[in-house]
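As structure tokens, here come the structures.
Only the coordinates and a few stated rules stand behind these numbers; no lab work does. Since this is a predicted model, take the numbers as computed values, not measurements. Cβ atoms are built from the backbone, for glycine too; each structure is taken alone.
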Structure 1
Amino acid sequence: MALTSIHEIFTEKGILTDLAGSTKAEVLEELVKGAVATGVLPKGRKAQVLEALLEREERGTTGLGRGIAMPHAKIAGLRAHTGLIARSAEGVDFRSIDGERVHVLIMLVSPLARVEEHLELLRWVSRVARDPDVPRFIRQARTAAEIAEVLRERAG
């Protein structure tokens, strides 16, 4: 089953503009709680998703550089892809490949059975992350709607 639009996964309601966490673990927990609170992730999956994200980070950083990280995981039994965009004003040490603190997080949680779509979404995140304007525009945005607009312009 092909995705019809990246906007099905990354919606305005799945945007957190002011993360409070100061460590990678705190921010990942905040992302998962935010995904549940906004309704983009089922409440019953909260602990499983957090554990999977933490395990993924142990295998290697998801900090892409230029202030962006893309924490991601595949979860057995999950019905739909879950996307969340978040921003940290202070930045978080994600041990990014360039050593920079992360200010923009693009979280993706996918059903284990839909690996090809997961990879397609990761490619999209990587392409967006390579655009030098994206992290700057997201950091400058005042609202979730403005962040969503940046993503719409860059979704291609």
Structure 2
Amino acid sequence: MKFFTLILTFFIFSNFVFSQIESNKYNSKLAQKLEADEYGMKMYVMVILKTGERREFNESFSDSCFRGHMDNINRLMKAHKMVVAGPFEKNEKNYRGIFILDVKTFDEARDLLKEDPTINEKILEAEFFHWYGSAAIPTYIENLDKITKKIIEF
């Protein structure tokens, strides 16, 4: 009987602690536009960029490839396909950066990265993962130019 009471108490307590309530700020039109599920989330493809096979190249070649890399990032941001991009600090795993792409499949992600010379020239290698995050992430791009004081150019 004590075990039954303990289990019943657990379920009552856990239901209380983990109960769900409806948000009074919910905007169904915005949620639909952003393809949000009922939790305000959606699936993306996250790309981890790491150091590729090609380790030796001259500065001119590197500059050209990274200029193309930035051009591709800007193109994808303007097309609303890339919602996050940025480098990592130097680390022992040779991870170089991250992209979060607003696509559903790895094949779509690979297609978007076909024009990136750092990947094509094997300076960087891309690993793909499904990532479940806030559907509102793409809306930060609308304000990006309003908070960016210095633009990186190659």
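Observations
- Identity of the structure behind 16.5, 53 (criterion: Rg and Dmax of the Cα atoms in Å, for residues 26-105 alone, calculated), options 1, 2: 2
- Of the structures 1, 2, the one that 2, 8, 13, 17, 15, 12, 8, 7, 6, 5, 4, 2, 2, 1, 0, 0 was derived from, the read-out being P(r) over Cα pairs in 5 Å bins from 0, in percent: 2
- Look at FRET efficiency 1/(1 + (r/R0)^6) of positions 66 and 138 (r between Cβ atoms, R0 = 25 Å, to 0.05) for each of 1, 2: the largest one is in 1.
- Answer label among 1, 2 for the case where relative contact order in percent (Cα under 8 Å, 6 or more apart), calculated from the coordinates, equals 34: 2
- Label whose coordinates, when mean count of other Cβ atoms within 10 Å over residues 90-97 is calculated, return 11.9 (choices 1, 2): 2
- Distance in nm of label points 7 Å out along Cα→Cβ at positions 50 and 98 - highest-scoring structure of 1, 2: 1
- Structure responsible for 1.9, with distance in nm of label points 7 Å out along Cα→Cβ at positions 58 and 74 calculated and labels 1, 2 on offer: 1
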